[in-house]
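Novice: Given below, in the form of C-alpha cells, are the structures.
Just so it is clear, none of the values below were taken in a lab; they were calculated from the coordinates. Given the structure is predicted, the values throughout are model-derived calculations rather than measurements. Cβ atoms are built from the backbone, for glycine too; each structure is taken alone.
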Structure I
Amino acid sequence: MSDFTPTTPIALQIRKIIFEKFNDIDANFTNDDVFEILKQNGDIDPSWIIDDAESFFNDICDSGLVRNIGQNFTTMYLKLFDLLEKIHCNACGRDIYLGSSEDRLCINPSCNSSI
C-alpha cells in the first residue's frame, strides 16, 4: 500500500455514502456499490481493491448499523437496521452518520467523543 492518507477517514466516507445513497431500511445494497462510489469520490488510495476495505464493512456490521444478509466471494449484501441520522460532532467538527440505535459516540477514529 502507498502512503496515501485520505482527507476524510474511510469509515466516515462509507457512512456518508450509505446516508446519501442507501438510507432505506427496506433496500439492499452491497459493499461493491459503496466501494465504487468511494473510488469515484477519489479520497481513497487509488491502488485499493475491495478487499482493502473489508475491515470497514465488517466494522459497520459489528456496530449494529447494517447486517450482512448474504455474501458471494468478496461481495457483501447489506441491509440497514435503522435509518441513519446526520449529527454534527462539536468535538472534532465533522458531520457523522449514526443509526438511531447506535451509541452516541463520534465514529471519527481520531475523536470518539460522546455526542
Structure II
Amino acid sequence: MSKMIYRVYVIELSKKVFSEDIKFREANPQFNGVSECLYVGMTSKDPKERFEQHKTGYRNKNGHNLASKIVQKYGKYLRPSLYMHIDPMTQEEALVMEKNLALELRRQKYAVWFN
C-alpha cells in the first residue's frame, strides 16, 4: 500500500492582510512591516492546483470549504523559493514541517499564517 505524498507550500499575501485581519496581526507581533506576509500550507496536490483551489473557494463533495479565507482574499502568488528545497513527505511529516517552516519564516521577520 503506497502512502500519499505531501508537500508544503508558501503563498505571498497582500500586505493589506496585516492591517485588515486582526487575527493575522495578533499572530505576528514580530512583523516589522518590511518583509512579506505569507501563508504556509500542505497538500497532496500540486501547489499550483492547491493555490487555485484557495482562490476559487474550493469545496469538497460534502460541501466543506477547503479554501483558506485569508488566501482567497489576500493571496497573490506562490513563493517556490521558500519551499522547493523541501522534499515530499508523508502527511504526518508535512503537518510538522508546515508548522516548523511557518515558525522559521516568522523568525526571519515575515508575517505568517498557517493552520
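Novice: State the single structure among I, II that was used to calculate Rg/Rh (Cα atoms, Kirkwood Rh), giving 0.94.
Specialist: Working: I: 0.94; II: 0.97.
Value 0.94 for Rg/Rh (Cα atoms, Kirkwood Rh) corresponds to I out of I, II.
Novice: Quick check: -8500 is what I get for helix-only ellipticity at 222 nm (-39500 (n - 2.57) for each DSSP H run of 4 or more, over all residues; to 500), calculated from one of I, II. Which structure matches? Each step should come with its number before you reach the end.
Specialist: On the way: I: -8500; II: -10500.
So the calculation was done on I.
Novice: Determine which structure produced the value 27 for relative contact order in percent (Cα under 8 Å, 6 or more apart), calculated from the coordinates; the candidates are I, II.
Specialist: Considering all the candidates, the number was obtained from I.
Novice: Please compute mean projected area of the Cα convex hull in nm², for residues 38-93 alone for structures I, II and give me the label with the greatest value.
Specialist: Of structures I, II, the maximum of mean projected area of the Cα convex hull in nm², for residues 38-93 alone occurs in I.
Novice: Now, a different point. Can you rank I, II by FRET efficiency 1/(1 + (r/R0)^6) of positions 46 and 86 (r between Cβ atoms, R0 = 25 Å, to 0.05) and just name the one with the largest value? Write down the numbers at each step before the final one.
Specialist: Values: I: 0.35; II: 0.95.
Going through I, II one by one, FRET efficiency 1/(1 + (r/R0)^6) of positions 46 and 86 (r between Cβ atoms, R0 = 25 Å, to 0.05) is largest in II.
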